[in-house]
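The next part holds the structures, each set out as structure tokens.
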Structure I
Amino acid sequence: MKVVILCGGQGTRLREETEYRPKPLVEVGGKPILWHIMKTYAHYGFREFVLCLGYRGNMIKDYFLNYEAMNNDFTISLGKESRISFNGLHQEQDFQVTLADTGQETMTGGRIGRIEQYVDGDTFMVTYGDGLADINVADLLAFHKNHGKLATVTTVRPISRFGILDTTDNGKVLAFNEKPQLDGWASAGYLVFDHKLFSYLDGDDCILERAPLERLAAEGQLMAYRHEGFFFAMDTYREYVFLNELWQSGNAPWKAWA
């Protein structure tokens, strides 16, 4: 089953890190956040990836073209019969990664529409290249197959970015809650789709989160998988620092692999 990862955005709110590289290559613990996302899926047996490239996509191509050399010791023989022998084995031996240029300005739905040729089978998964979660992908997929609808979106309870105050009319503070969990549910990516999704995508300007998902919801074909665990999207420099601090502390909730 293919895992499609949206890697084309410009990451403008994280410009400190994305000025010279795409957001999926911004590092958490010395590895691109994209690598962490792929390792999460691989832990549950899903190792065939399609990366939808856009902004500085050539750098993501370079990353994978040089993956063997950068993640192994190697011996190189120079001269007319030049050859390279890699010494040792990294843990991504059976990853299959398709890197697809989906355009600089293409919207999320348009990017997925452009890679239909690489998606075989009746079901595929989609997520964004900047969000980490301790999600059980096997449970997510089982939920999708059991309800029989065309689409599943993973939802989480959002956390307020600000402290919330309970006050009286005259300004007296009755309670203060620093960054509480809010009511309701928000999309966290980690979507599952039937192949029929492609018929809901209309051109490069198609925004997945607008017309396609709105139409699926209106038709009763969109279900929500409620994830009560860890989820964190890296949109700002503060969030980049937070994820790196979690990794360095040895307490990275999304690290399910050994």
Structure II
Amino acid sequence: MNIQGMSALVTGGGSGLGEATARELARLGAKVAVLDLNLDNAQKVAADIGGIAIQCDVTNAASMENAVAEAAKAQGGARILMQIAGIGTAKRIVGKDGNPAPLEDFAKVVNVNLIGTYNAARVFAAACAKLDPMEDGERGAMVFTASVAAFDGQVGQQAYSASKAGVAGMTLPMARDLAQHGIRVCTIAPGIFATPLLKTLPEPVQASLAASIPFPSRLGKPEEFAQLAAHIVSNGHLNGEVIRLDGALRMAPR
């Protein structure tokens, strides 16, 4: 797919990996709708890239449906979905007090990361399937965000790892499901990236994390994630695949 002139939705586009991806798509000529729970952040990014900002909760059916409809009204039917919105927490299953971890904490992470991804995908796909096919019968492409924690999660990452493993696990069946509509589905599983959240950690901690990456021994750059996401859209034969983007990192138990 030629990204130039296409309409794109970027969830979590107000910061971090989502912001970098929104900026990369705009640089390549896409009409970008920046979707984020934090409307202020979305508006700042949208203003910079000439896109539109829409407040959106990926866990809410009506919110996602409204966002897709609003973006289509302003920019035309979207052919690109970058599903990047997500949260991460770490909590041991048995706490220091001997009590089990709260069930609602596990449910919240799974609700945002896994159910939120499915919600965004189903609403986008239903709208995209109604668009006219392009070259090779393609109508659109979706890129999800998992994590290396889906494969080698650390102590306390049960909820995060399970949610991201779910995203990785539904990539192929969803690609097969949507093949009849000409919609491709791929997932990126990033390692340790220099996001605003990670940059709040003390410098020695950041340096230690960077040193754990075989090569290059540095934190991933958000623009590197964005470049891969854009390439997946551009490369019509990439479908049903989960791609690790981690500098050969394999996470230690803790």
Comparison of I, II - label where FRET efficiency 1/(1 + (r/R0)^6) of positions 41 and 129 (r between Cβ atoms, R0 = 25 Å, to 0.05) is highest
I
On FRET efficiency 1/(1 + (r/R0)^6) of positions 73 and 169 (r between Cβ atoms, R0 = 30 Å, to 0.05), which of the structures labelled I, II is highest?
II
Could you tell me which structure in I, II was used to calculate log10 I(q)/I(0) by the Debye sum over Cα atoms at q = 0.21 Å⁻¹, for residues 57-192 alone as -1.34?
I
Say we calculate mean count of other Cβ atoms within 10 Å over residues 81-88 for every structure; which of I, II gives the highest result?
II
I, II: which one has distance in nm of label points 7 Å out along Cα→Cβ at positions 97 and 137, as calculated, at 5.8?
II
20 is what came out when relative contact order in percent (Cα under 8 Å, 6 or more apart) was calculated for one structure; which of I, II is it?
II
When I, II are compared on mean projected area of the Cα convex hull in nm², the highest value belongs to I
Label whose coordinates, when helix-only ellipticity at 222 nm (-39500 (n - 2.57) for each DSSP H run of 4 or more, over all residues; to 500) is calculated, return -13000 (choices I, II):
II
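We did not get these values from a lab; they are worked out from the coordinates using the rules stated. Keep in mind the model is a prediction, meaning the values are calculated, not measured. Cβ atoms are built from the backbone, for glycine too; each structure is taken alone.
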